[in-house]
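Below you'll find a set of structures to go through.
Coordinate-derived values only; no laboratory data. This is a predicted model, so every value here is computed, not measured. Cβ atoms are built from the backbone, for glycine too; each structure is taken alone.
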Structure I
Amino acid sequence: MDVCAGILSMGGYLPGKEVPAMKRRALADYLRRETELYPEYIDCIECDGRLPGKIESNYDGWESQPWFEAWVEQLSPKKRENPFQGTKERRRVPMDPISLRKSIYPHPMLSSDAETLCGAMAMFYGNIAKEEIDLVLVSSLVPDFHVPLNASLIQDKLGLVNAGAYNVDTCCSSFVTMMELAMTYVRCGIKKKVLVIGSALDSLINDKCSYFSVYIGDGACAAVIGEVEEGYGYISSHSISRGQRHRAIIFQTRQPTLIKTTSQGPSYEQEFVTFYDLQFCKEIAKNAQDDMASVVHHTIAKAGYGVRDIDMLVTHQPVPWTPNAWREAIGVPMDRFYESFEKYGNIAVASAPTNMLEAVEMGLVKAGDRMLVASSGVGENLIAVFHRIPAEFVANNCLQL
């Protein structure tokens, strides 16, 4: 007989976010004891009361830079009028402390460290022992290595001795995909507790010269999924793919958009997010509302529900207009919707779960509410999961400051 499966606890690593005062010392002690994270990443939690990293304003990232005017000039005339498109800030991870000490070209925090941090936070807030986790699912927008990917590395960094580990990728919709998989495994008895982790560290790949760079930030989010009280947790889900758009947005090794080099100097080529096929990019935007409405309506219809039965909607947030455009297409009113684009921008894999977590932290949802979480993945993979919020989730993560 199937059991009910839902989210027991979550952990969100949003650089610079305040940690509740009553949790700071205990969280820092837990991270020192149970992980191999660098002390520099942990000390700021206890000393400054914030997660490692910073909040980057438009002034910090662009307006204060000597190349700002050149950046504005290369934008389209329409975008020059409003170059930040309503974006005010985004989050940035700190620099990797070992690379600062030992490299002439230091790099930002690695994705595996961000994933370890949020995974540990999810277990800490849920008071879940490492031995209870029997599977780790991970999606990294920028993995430490292309092969092998991060899942088994996270299993080791967190000391999850009883857990298997593998990676899942449907681009920005990966976290919601992993929710569906984890809930299915628990419901049919294959697994007891699954740790799901998604990260997007744009600082490692950001071409600040591109017009869309102002939208994108850093973040990582984790959830522990396990058995919950009857009548709670997973209700239904649905996914669709539009594989013909596969070349729309890719990672491409290239120079930054705005660059002046010498014949002797470095080329500064690296992997950057690239809008590769503009025809398919336009197709994604044109069909965004219809595609999302379709996947959501199929999801709730499977369980015999309607839009009125959605108590809270959270989605991915790739660009400023999409969250509310999706909300309107689905038919959910503003008072049953939460998005955080103004604070975090597009944090890809971590966008939808961050909105889910913050809606609970802020007391916008209560135990028993039906939440619909939906995401697109570069416009070609769309998925929605409808679930009823368990009391454990609210108790573990209602952390109003």
Structure II
Amino acid sequence: MNDKTEGQGYFTRLSHAGRAGTNVRGFVNVPVHRGSTMLYGSMSERTNAANERFEQKAHYGTGGSATHWALENVVAEIEGGTRCQIVSTGLAAVTVPLLAYLKAGEHVLMPDSCYGPARTFCDNFLSKMGVATTYYDPSISGEAIEALFQPNTTVLYLESPGSHTFEVQDVPALAAVAKKRGAKVLMDNTWGIHHFQPFQHGVDVSIQALTKYVVGHSDVLLGSITVNSQEDWERVRSTSVILGQYASPDDCWLALRGARTMGVRMDRQEKSAVEVAAWLRTRPEVKQVLHPALPGAPGHEIWKRDFTGACSLFGVVFREDITRESVHAMAEALQLFGKGASWGGFESLALPTGTVTRTAGSGQFGGEMLRLHVGLEDPDDLKADLAQGLTVLNARR
């Protein structure tokens, strides 16, 4: 954590992290530093630069620039870690640490609720490397998961809550088992950014799709990998460099700009999402709302224990007699909710999720599902839009 901001409030740190300071002459924001080739004053200087690949010092374009490092420092502040590696996409933030900590003949435990492309990577890439994957019920207890560990299990992967069915995992209990078995704990913390401190709960590597809340405007693809030890930093950093992972400095600059307002955006979106989710609970078409912040919802007690708030993404489970076709008709009828797969931006989104892949028997809620992301629109307008969409749904049943 930056010594300048340690002990300060979250919003203060978001405003000041990664900057030179308020008493330094110059523009408020870090400029965009573009470049590939670095020139050196001597050959010895160039030789020494190769030994500084783990530091925030320029030696070649792919090693990053002051723009990249400022964003890395901000994300490390948000996550409560020590070092951060920016990569090109959220998916790259998933795949780089998996490749860093796994090799042929080893085994990884993945939650059945994991991000779809992460599952695809395990099934179609890691398997060809000779790495075996077991998918487990994300709601499993610490005691129960120990039975799934094999002698060659080296990674326990977490995603809490799951980004389609919102199971809240008991991260401290699961991480404790992994530590006992000598495995690394990797966690996709994109839903929990700002609200869950991974390193305080036993996580070794925290993964973020910066595309979502940090950028906040649905116009940049970026990911981050944050660690809390020098050993993990060298492992992640070297793997990222070997794989040629690089993010555009222009995209990093946009993410930095988004990060400054992320706190107020997320607070507004959290309040609106809880209001919309609570309203949906009252609708006769709805069987269950999967929003961990709602009392009585699945995972609420763990969420209440471990999280300081919630993000704006949640799920709706419809009654058993409502068809997939009628849910699709409802989604198409919505005027303020875009039909898209991402989340975290300023605009609301709706996505039917009845075809999510599961292999461990989890995520069965007995009805068709719709995932909603609540943006910055007025919540009364969003409820009105959902009400007219539900009218279409009822007409198509």
The value 28, 16, 7 for semi-axes √(5λ) of the Cα gyration tensor in Å, for residues 294-341 alone, derived from one of I, II, belongs to structure II
Computing distance in nm of label points 7 Å out along Cα→Cβ at positions 38 and 318 for each of I, II, which one ends up highest? II
So if we calculate relative contact order in percent (Cα under 8 Å, 6 or more apart) for every structure here (I, II), which label has the highest result? I
Work out the source of 20.5, 68 here, i.e. which of I, II gives that when Rg and Dmax of the Cα atoms in Å is computed. I
